[in-house]
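Peer 1: Dropping the structures in below, format is structure tokens.
Each value in this text was obtained by applying a stated rule to the coordinates, not by laboratory testing. Computed from a prediction, not measured in an experiment: that's the story for all the values here. Cβ atoms are built from the backbone, for glycine too; each structure is taken alone.
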Structure P
Amino acid sequence: MHPFPRLSTLGVAVVLLLSLTSTSVPASAQRHQPPPPPAGLWMNTSLTPDQRADLVMKEMTLDEKIALLHGVGMPTDEPVTPENAASNRGVGYAVGVPRLGIPGIDMSDAAYGVRSSGVNGRYSTALPANVAAAASWDPDAAYAYGALIGRELRAQGFNMTLGGGVNLTRDPRNGRTFEYLGEDPVLAGTLVAKLIDGTQSAHVIGDIKHYALNDQESGRNAVNIHISERAMRESDLLAFEIGVTEGHPAAVMCSYNRVNGDFACENKYLLTNVLKRDWQFPGFVLSDWGGTHSTEKASAAGLDNEEPGSFFYGERYKAAVEAGAISTAELDEHVHRILRSMFAAGVIDYPRQRSVVDPFAGFETARKIEESGIVLLKNEHSTLPLNAGRLRSIAVIGAHSDVGMISGGGSAQVDPIGGNAIMPPGQGATRWLEEIWFPTSPLKAIQARAPGVTVKYDSGVDPASAAAAAKGADVAIVFAYMWASEGMDLPGLTLPHHQDDVIAAIAAANPHTIVVLETGNPVTMPWVNAPAAILEAWFSGSDGADALGNILFGTVNPSGKLPNTFPRSEADLPHPTLTLPPPESDHFNGPASPEQWAKGLPPFQVSYDEGIKVGYKWYDAEKKPVLFPFGYGLSYTTYRYSELKVTPGDKVKVWFTLSNTGAREGAEIAEVYAALPAAAQEPPKRLVGFSKVKLAAGEKKTVTIEIDPKYLSIFDEAKHGWTLVPGDYTIMVGGSSDKLPLKAVVNLQ
């Protein structure tokens, strides 16, 4: 998200200097502690957030209004100034109005935990990567995920998160896939709404990002995405729509890229027509860091706040208002939205109070979410769970599994407690675009669960050495990883560092080989038929090793299912070759001067001609077989679906019986899909509902799922709205997108 911390060019220095010098807030207002909140009418909590915002605005000066529209640079990377002195040294800060009891907005990156905590000795819990939470298919887990982040933000002194990523996985090579919630808009939108709700329960301003179509990192500051209105409304924008209308975020972050010609942060279709008009979003829109490119155009399009500086929304904005180029009404709408969001989120009524975070207190939440998100992809001959009493020796191989587990990089990166686990003590600082490993050791977790078993470790660097270690063991557990980060896309879906060769050699040496994948993206598996078992553990967070140990030894029954399709090869993707920017547009850190910043990098074109066929919808429509399908995941027990009943109405209701036919308790994710009438011209099926159902051994339950009519509709461009196509709808129910044993037809008019 934020390029500024890595810049050292003269151009960016100019931008930041302008950001610091153009703010209109008097320095004296920031040099002292703010006075107690006044006994103003806006402090009456019985009034609505809109009423309270209007009352404050009547007392504000023009300079105070302008100050709310922008940041004052990035305090985390800059000296203390009069403007940022009251900040918490995060990645962004907008000055408040102390004399009226309005605090500043203190922002922190917090995709899977609070970023940059180690530098001030306030370590935070690292949750499993967002994609792992998506693999749980559990709205309650998503709420707990957000609530933990919200509590730790407040404890560190922040009152706004910059998490809430929900961009769909149009291309699995996207370096930020691990930050997002999968390829389906209903799944992703439902989960991000609960995550936002959880975050804002801690009286923190929540946001949703990156709005919109920011589905690749390569050339993200320049790329122009071409896509039809129907395709975007039924895919990426549907995920945002669900997140906005059900999660009620106080803020939306617009993205770097262009969409159909205009930058997202000055795109009237996205910001005004869809977000603020169609979805009735009452909050404010802030730019991604450096994503603002104009003053008048951006303001008219619906951008409310420029971050992190004030190049366009500082003195230039004030001059435009004074000249009449921007109306007072337009200015006031932006200010109202920001103030309204602050009241709605509770950051005024519940002022932040810094305290010491106990990250270990969050380990249980992180562990439980990871346990629910680990996906069992293969389990021949019931190799898992392991029975320590029947084993004499275990070989643990590869991926630094003796000391830690990998995490995702970029602005989502959480500092590991004690530093990077693969570095010597005192040398493990978190650095941009470096692999960071959390000190959660699979080797130790396995040893703890198999106290009488000989457990040996091999680095896995040399295939011959790894095979030799595996050959003499009862079980070989090989760890493989693919690191990913903001600011880059993956060159492909092949595991790096010749890990495919290592896995193949180990599996050839030991038929009882278990592969554990630590990735944020789907990967190809030329060795898929060789090992006895495969687990996808994702980027597993602060307590990933204990979660994995509980799955391996059966303390926990795996219940995760894939939120992204795993293709057989890159040749099967909608775009087999990722469209890369030309040299003149390939500047991750942005243009080199303020003047060029206003103009923007030269665009290069990417056409999403696959349209609505994202993820499994693409593979279904193109009849392409996959490695592992969307919604797929195995268990240590078995389930049976029966007795489907579907009834029409305002909401189509689906009833069915789900039975646990095995000998262990478990949780099954029941998935409901619909095939629309042929006249709709849609892919073969779409997800329209799901439920995670806990069942004891032998237990059965009647499951009821109501389908939102929008999930059965298409977006009609001529009517500019959602339309239900009359005809027969086939409702399908089962345990994955390719295994749907129950089917019923319902006619809808």
Structure Q
Amino acid sequence: MNAISKSGMDGTNRRGFLSTISSGSLVLMARVSNAQDVEVADAAGGDVDAFAPDLFVSIASSGVVTILAHRSEMGTGIRTGLPRIVADELEADWDQVVIQQAVGDKRLGSQNTDGSNSIRHFFKRMRVAGATARTMLEQAAAARWNVDASDCHGKNHRVVHAESGQSLPYGELVESARTLKIPSADTLQMKPPSDWRYIGKDVPITDLDAILTGKAEYGIDARMDNQLFAVIARPPVVGGKVDRLDSTQTRKVAGVRDVVEIDRFKGAPMFQPLGGVAVCADSTWAAWQGRDLLKISWEDGPNADYDTETYADQLAEAANKPGKVWRNAGDAKGVIADSDTVLKADYSVPHLSHAPMETPCAVADVKTDSGKVVSCVLKAATQNPQAVQQAVAAALGIPENEVVVHVTLLGSGFGRKSKPDYCVEAALLSKKLARPVHVTWTREDDIQHDYYHTMSHVHVEAAVGADGMPTAWLQRAAFPSISSLFSEGAEDAAGFEIEMGLQDLPHDVPNIRVESGKAKAHTRIGWLRSVNHIPHNFAVSSFTDELAHRAKRDPFEYLMAILGEERLLDLKAAGLSNRGASAEEYPYDIGRLKHVTRRVAEMAEWKRRSSLPKGHGLGIACCRSFLGYTGHVVEVEVDRQGSVKIPKVWVVLDAGVIVSPDRVLAQVEGAASMAATVAMYGKVSFKKGRVKQSNFDDYRIATMKDSPREIVTELVDSDAPPAGVGETPVPSFAPALCNAVFAATGKRIRSLPLADHDLSWS
């Protein structure tokens, strides 16, 4: 590897990063503000608590550069990507860079590694941190040589004066650089993209060697001295609680130390524990055996009658009657009512589980003084250490800054590990038992007690003119909202959910109406990779394909026609928040959407679709999600018995500036496999309030035989600001796959998963 990686966190507290830096270090603290103010702190001699801004980079007198990684690594390479941006602007030698994982600290800005926001939100800030350090070193060298600082330039860990040929290593300039006034961000000279050394270049991820040799620490590996291991029996119905408990046989299991009841959440589920009974033991296996011997009678509570078959009908009813209006351009209702030709269709997606390879797990150590909790230290596989601080502090009744969260590597997350309920469980058990406790969720726990992706029903209808093009388009969705996590009894969709593929319809149709129906949640609803784009784009892209076939037109040509002229979608008129990004920096560019669609069709040699034999088909779909643009073409083979194979997938992604191309390619390929699971098998169902699935035998994921045999990916070379990557390649896969199945078999798929359908043909 090129980078010097030090991932260990034993003995490090929330001030540990500062206290381990020598007094001869240059430390930059980047304040979280639009102005990007920067201050310098002498880490050893100054008062650390006098500084409130973000800490990103330090340079020791030895020349070693330490860069703080404040986002969670779960396979995306972000623990390498963000520091590479700093190192590039700093002109640091990557061989002399050490990356240190940050603890949870609100001074760092958001640490929630979710929403495909890490590079987008911190690209500029990381560049400022690196450029500020480089500029200070250049100024220090200029003062020593008595030359103009503008003639001095950082170059591969040295400052060079081109005219005289003099140069000094960074380490020798640290002491004098520490005394300089910090330049304001607006005076910094950023490197032009043509001079980037690391941004846009491939490099092995920092943790690669440790992962390959089994030395990397994941949440399931985390250990503290004298810790116990806990496995928890949780209520099978959300909102339920223990009625009667007999733990006699459990306490006889060798290694079992205690059996502890955990209170259920109060009010909305949010990030609180579900409650239940924890078995704490000397090993996870002993705790697991002990849990299986518990005799518990449950009081199921208000969600005892939850049945997804019945609920599906309720969602369909809600989606087929007028609801809350989110977008209303022209008079879609009137045009549809007066039209002679109206096409209608309904599309549905079931609950989905995150099913990360590593289940939720954390270890906590709660300290007390005279019976009062004073602090808590955790090691956790978490996407959001600040949420852990907040939730654990609230549960223990202590200030957030007394909760120290060390972030381990994550064996994937997909949004599940941004919810810290399992960390709260560990903290509550540690408080009760007065020693560290490691909580591990089994696979059954994970699938049966998840924050599930919402179950959804989308109704779409369009008035169609003589040319086969729609003159009016109405779509209405009904689904239990993520809002139900935070507001008890919430029945209305949140705006950010409707914006994901429904309200932001890109089609050039003169009359558009978007609505949502009411739906009450009966289980925990959470965000899963690409969130509501999954059901919404499935409906929009499938219905577009249906319109094309009804018009007897080529689906690709029809899609390009319905997208209309290359233009910028009027975000204000559509009522879109644009994920908080400015319309100027991140416009909704129909031209970019059409480009990825056109390009992916070219790559797949789309024109050959008409000559494919029966049982073979190509499907196409596109989507703008998380501010990035994706086009998919999926090729399928469906045998006469209805077995589906995916020989090849083509993907084009336009996500603006790409920092780590190899990791982005890996995410696009991984998205294809995950989306194959969603499309072909993913389904969580409830009966009498209980999840029917329990493990990978009945909650199937795409195996090697199901996954695409070949994935051909193209990343658009772009100088646009960085956009989303992690979630962006997911939404257009499933509709492209289902459109391909229709092309191969003539069977239209309007509900997922494919496994629920008979796809045989003759």
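Peer 1: Looking just at mean count of other Cβ atoms within 10 Å over residues 129-136, which of the labels P, Q belongs to the structure with the highest value?
Peer 2: Comparing P, Q, the top value of mean count of other Cβ atoms within 10 Å over residues 129-136 belongs to P.
Peer 1: I've got another one for you. Looking just at distance in nm of label points 7 Å out along Cα→Cβ at positions 97 and 329, which of the labels P, Q belongs to the structure with the highest value?
Peer 2: The maximum falls on structure Q.
Peer 1: Match the computed value 1.00 of FRET efficiency 1/(1 + (r/R0)^6) of positions 377 and 513 (r between Cβ atoms, R0 = 35 Å, to 0.05) to one of the structures P, Q, and report its label.
Peer 2: Comparing all candidates, it corresponds to P.
Peer 1: While we're looking at this one, here's another question. If FRET efficiency 1/(1 + (r/R0)^6) of positions 545 and 649 (r between Cβ atoms, R0 = 25 Å, to 0.05) is computed to be 0.00, which of P, Q is the source?
Peer 2: This figure was derived from P.
Peer 1: Now for a different question. Comparing P, Q, where is FRET efficiency 1/(1 + (r/R0)^6) of positions 81 and 641 (r between Cβ atoms, R0 = 41 Å, to 0.05) highest?
Peer 2: Biggest value here belongs to Q.
Peer 1: Assign the value 0.99, calculated as Rg/Rh (Cα atoms, Kirkwood Rh), to the correct structure from P, Q.
Peer 2: Considering all the candidates, the number was obtained from Q.
Peer 1: Okay, next question. Computing mean count of other Cβ atoms within 10 Å over residues 209-216 for each of P, Q, which one ends up highest?
Peer 2: Across P, Q, mean count of other Cβ atoms within 10 Å over residues 209-216 peaks for P.
Peer 1: Moving on. With mean count of other Cβ atoms within 10 Å over residues 217-224 computed per structure, which member of P, Q shows the largest figure?
Peer 2: P
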